[in-house]
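Heads up, there are several structures right after this.
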Structure I
Amino acid sequence: MALLEIKHLNTGYEDGQVLFDINLRQHHGEILCVVGESGSGKTTLIRSIIGHDGLQYKRGHILFEEKDLTKHLDVMGSEIGLIPQNPNGSFNPIRCFEKQFQEILRSQGMKFEKEKIKEVLASVGLFDYERILKARPYEMSGGMNQRIAIAAAMMLSPRLLICDEPTGALDVMTAKKVTETLLQVRDKTNCGILMVTHNLGIAKHMADQVVIMKQGKIVEQGPMDLVIGAPKDEYTKLLLQSAPKMKAE
């Protein structure tokens, strides 16, 4: 059984259609990177999966473990986690993380257990447990807040983690740390990761499967080694030429 399967998806808004006949399949424990420039439809794809006011499902299906998400099933949080591009949007900037973690868990009917929280923080490379719980987001760097946002999502043990340009606002070295954190999370929990990015270099670093989008359509997809090593579409070749490296020179 696939973790996520999208079949002939066509979605858009009142002012027009954005996605055209999208088909993809993701398995448990797999990292799938969706790559494309601004305007390629990546954000609308995420909104189609998680649900969004104003979005219109015109045709097709989104199956999460065979449950059709176009029927507006509420699986966010407990089964599907979301890591936004800007972690500041995930947290109240002036409230300590302990209070915010308690609220996240309470919203899903779960208890705040310090030992479990400590383990989750450690799993993303955050070992200064007491300091982090007492800290507020404005006291942390962007990279730290992003890793804490990943930890917050993982507290709910999702089977699919959707990452919306999670390194887009970070410098190269911090971005590399965040991608390494996501790889560690996958290895330890076997959750699937759907990574949306404009950077094919990120996909090369961490993806099992790659989907290339342009103007609301998939122009190429397949195993990372095949798409990156022997791209067939000219747009994929262009993205490869412009992809920044993941390590600082």
Structure II
Amino acid sequence: MSTTILNPPFLTLNEISATYPDESGGLHALDRVSFSVQPSEFVCVLGPSGSGKSTLLRIIAGLLSPTQGVVDFCNQGSPRIGFVFQTPNLMPWRSVRQNISLPLEIEHHEPDAAQRKVDDLIELVGLQGFENSLPRDLSGGMAQRVSLARALAHDPDILLLDEPFGQLDALTRERMWTELSRIWQARQKTLIMVTHSISEALFMADRVLVLTARPGKIKLDLEVPLPRPRVDEMRYTPVFGEMSRTLKNAIE
């Protein structure tokens, strides 16, 4: 009789609740949220506006403390965390290369080794030829590539993305789905991404978590069995359509 050996999770959230103080007694953002994430897993978080998605991401990042519950990076000690926000937040006076190299400068990496790493990241995110451009000269999609490369510069153990493509036009956004999927497959980082887009979540994720309206609770944990690499044609298959309906019904 064979026994299946499960790998220990990379991250476990146990009974996470969050309340923001206000004059009416507190805004209850999250209510007893529990789930685990495996090493190198790509998880998307969906839910209606105000369901606590961004709050959840900031708690995982250590930017907010939960009112209740525990975030456990299982046997990881203090993991290195990369965070990509909805807006790129690039330094306008620094070039693409200089923005990407900022985390390495802060950590006092040896200059030649840091520049080689930056060169590799510029190639990874497809910004060759724009190394010396300033943020004002970049499109929205290119600026987010810089932000993503900067988040990867210090080789994080986990990458957190808070609606990174929310401000892009539809065509650029869909191109970035493919680019992020390619980058994730190249680096195999554990990744959690907040999004409002059902198609975006299904196209990229291994699993999709759906939160209820505030206070956010886990309503659905859906595995996405689509093969990789993901291609655009998958979005028009019956299985993609059925999963889309399942997620839409869960959100509504």
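Readers should treat all values here as calculations from the given coordinates under stated rules, not as data from a laboratory. Predicted model only: the values in this text are computed from it and were never measured. Cβ atoms are built from the backbone, for glycine too; each structure is taken alone.
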Origin of the value 50, 47, 46, where Cα extents along the principal axes in Å was derived from one of I, II: II
Origin of the value 3.7, where distance in nm of label points 7 Å out along Cα→Cβ at positions 9 and 233 was derived from one of I, II: II
Quick check on the output: 0.80 is FRET efficiency 1/(1 + (r/R0)^6) of positions 57 and 129 (r between Cβ atoms, R0 = 41 Å, to 0.05), derived from one of I, II. Which one produced it? II
